[in-house]
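The following blocks contain the structures, represented as structure tokens.
Where a number appears in this text, it was derived from the coordinates with a stated rule and is not lab data. These figures come from a predicted structure and were not determined experimentally. Cβ atoms are built from the backbone, for glycine too; each structure is taken alone.
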Structure 1
Amino acid sequence: MMSNMTDLDGNNADYQAKLLVCNRLGLHARAAARIAALAQEHQAKIILEKNGLQADAKSILEILSLGCGPGTVVQVRVQGPEASEALQALQELFRLRFGES
């Protein structure tokens, strides 16, 4: 998995990372639902981006609209009071392949 957490403006509230979709089915409905549930647990705005298309991580439909198959690298931007925690949890979710084997 690729991940590179970078502070965007020095206040430890905005982060970005590149995450590799490494599960067998990509970001399908179940994986998208897990991402959305995680996003809704944090006071942070999480944006996923692929090839210039952006999706609010709290929206399953927006995540699915990115069409991220296995091997896709997704750019993630996180802002808000719980940005660091949200990004760490998201990185772990990707690392664990969304709970799939």
Structure 2
Amino acid sequence: MRNLEVIISERAEYRLDEILQYLDTEFPPAVRKTFLKKLYKVIRLISRMPEMFPVSVEFADLRKCVLTKETVIFYRVKNNFVEIVTFHDTRTELTDIGV
């Protein structure tokens, strides 16, 4: 089993920061902690088995991982690393994700 390096794009960092700020503002600290635990677990899974999540219907060069019912991770697999392209809020329209 391989472990690929996971790189987070600038767009994904920005979106993740927005999500965490929202969680900090609207929910108790435990919600942020639970979200981050899920995120770290999924990143480890993607690192070990990058093809485990399906190819996106909307963007054929990306894979799609449902982190929570409100948050989807779009990522691409390269030869020796994985790039997290963005985090998408499922409550908003999926248009330009910057790929």
Structure 3
Amino acid sequence: MITINPGQADVNDPANLIFGILPEQGSIEVQRDAPGKLHDWHKHDTDETLIIVGGAVRFFWENGERTCKPGDVINLPAGDRHGSEALDDGATYLIALRRLALALT
């Protein structure tokens, strides 16, 4: 089940945030979407965690929709259909290719 945890991540200390979510070996992705960028309905083969660090995004899934802002953490289980649209100021977010189970604040 997709979960959104508002304000869970402290985006005021980006270095601490990045090093806190990096796997022991591997990487994370930084995504920047221009205003209006639409990621239409899709799903992933692996769990993902998104952390909004700038702007805002309208995130939608089969059972709902929510506007996500800096500090919000979205947990996406593999196979769950979802999509997003960057709002007026665009959106920047971190993507970890796994479910994060740690406290980020």
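Worth pointing out:
- If relative contact order in percent (Cα under 8 Å, 6 or more apart) is computed and equals 32, the structure in 1, 2, 3: 2
- Which entry (1, 2, 3) yields the derived value 39, 30, 22 for Cα extents along the principal axes in Å: 2
- helix-only ellipticity at 222 nm (-39500 (n - 2.57) for each DSSP H run of 4 or more, over all residues; to 500) derived as -9000 - corresponding label from 1, 2, 3: 1
- Calculating distance in nm of label points 7 Å out along Cα→Cβ at positions 23 and 47 for structures 1, 2, 3 picks out 1 as the one with the greatest value.
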